[in-house]
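We did not get these values from a lab; they are worked out from the coordinates using the rules stated. Given the structure is predicted, the values throughout are model-derived calculations rather than measurements. Cβ atoms are built from the backbone, for glycine too; each structure is taken alone.
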Structure P
Amino acid sequence: MGQVTDMLKEAYAPRKRYLDLQFWANEILATYFTDNKLPPCLLFIRKVHPLSGEKQPLISKSSSKSLKKFSWTLSDVERIESQTDFLFKANDFQCSIVLYQHKNKYVAIVDADLRSFYIQATDISNTELKTLLEKEIQTRGFFGRFQNKCALATIEEEEREEQTKQQKIVG
């Protein structure tokens, strides 16, 4: 495949599992809140060690902004988890989500197996990469959407070039 596509796969490999979990959690929450309007909800993703059970929070720019917006700290999230009954729980392959309500705010905690975060760039198909970029367009600002649309156009151009080369070889 083309150089740009390979570079995009390399760039997205470390983030792919995080983004997949984020999109999965949003889909689950959308089904829980039946009025199709998500209330303010902190989405908190953690890596869980399969043997020790140790939980390591993944702090991204968006999650740290959300913590500030909710006026919460990591210890507040842990306290809510330990002292509050959950509203909803769902499981998927190597991950789970638990929804809590504290006062008028919600926190969704996603725990994912540590081993599921190790993704090789070569394991990402072009279709997966395009889907990831298209989903991410919905959550980014103007410049981020522009970047993703340019990346999608470049991938499609490289695919057309590859098809043209294959046709020349065959024909």
Structure Q
Amino acid sequence: MKALIHENVALAPLTTFGIGGPARYFIDAPDEETVVEAIRRAKEKVLPIFVLGGGSNLLIADTGFPGLVIRIGIRGIEWASSNGKTIVRAGAGEEWDPLVALCVDRNLAGLECLSGIPGSVGGTPVQNVGAYGQEISEVLLSVRAYDRSADRIVELSHDGCGFTYRTSLFNT
């Protein structure tokens, strides 16, 4: 594994509320390979796992987290245009609001009402983020995710994400 696992890392600075105790173990995951390897190691050690994105809307107990916290840092934004449509592919670790601003700057419609929402791209499908009558599920085509039971990366179509009001397959 490229990334190092650290012990007793303060989590409060990694959340928008700025509260909470340390993670027993912590890893920054800059790519899918690191995420998969970290989850496999935690399973071997029978450690609870918590996946951390931008740290918004998150309260951490003063006692911290007793297992492995995996902070998703997968970056990158790709733009592909065809037949008058643009598909945007963004890493889960990208900040959400700057991505929305980039889309607006490029005159792409569909995310503009979701501006100002804190967090990372990876968190938006988890809660089916929405505001002002617009939800991410209205424009999202697919999601790459790690399937813990199958132990592999999968690509789920929009329909496979199980979107309903402020929820999805990912937060069950």
Structure R
Amino acid sequence: GWEIGTPNGLIDRIPYNGSLVLGETTWEAALLARMKEKAKMTLKFENANFNLSENTISTQLKIKFIEKGLANYNIAIYIVEDSVVNYQTDYRLSPPDILDYVHNNTLRGAITSTWGVPISDTDISAGTEITKDFSYSLPENIDWRMNWVRLVAVITNSETKEVLQVSEKYLNTK
């Protein structure tokens, strides 16, 4: 069931010892158990580029299926920025207000929808390689520091939401 309180987390959105939401003391064991499982596919960014003159991000991903893939596999791509300096409250401190807190892994947006887009309309044979291209027009007047921005790609089972593979890459800003 869903535990109340923090910190809590999920590891690849799969249950560990019968629980989906895990308390902090279980994270390491759940992660180690998950890491022992064989990957169903590989996921690699071939490129991740920021075009200043067009204000766009473009990327190409290569997926290689080690095992048979299902038609219900989705890929989602998120835009994340590190070292964002801004306000933060920490009630363990006195005073609790931190004016220049450094935030990492700050979600800035998604190139796909939240849950991603289908990789294929049909099941995928083991050994198959699929290349996917994506582009995204950035909103105007953003204050992102593009040299701190990276893309995070996540392959999930669209029915169970289980995370199957993840890859990340900082943007090429040149």
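In table form, for the structure just shown:
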item	result
For distance in nm of label points 7 Å out along Cα→Cβ at positions 8 and 112 computed as 2.7, the structure of P, Q, R it came from	R
Winner on mean count of other Cβ atoms within 10 Å over residues 48-55 once structures P, Q, R are ranked, highest first	Q
For 49, 34, 29 (Cα extents along the principal axes in Å, calculated) the corresponding structure among P, Q, R	Q
Origin of the value 1.58, where Cα Rg over 2.2 N^0.38 Å, for residues 80-159 alone was derived from one of P, Q, R	R
Structure (P, Q, R) behind the derived value -4500 of helix-only ellipticity at 222 nm (-39500 (n - 2.57) for each DSSP H run of 4 or more, over all residues; to 500)	Q
Which of P, Q, R leads on distance in nm of label points 7 Å out along Cα→Cβ at positions 24 and 56, largest value	R
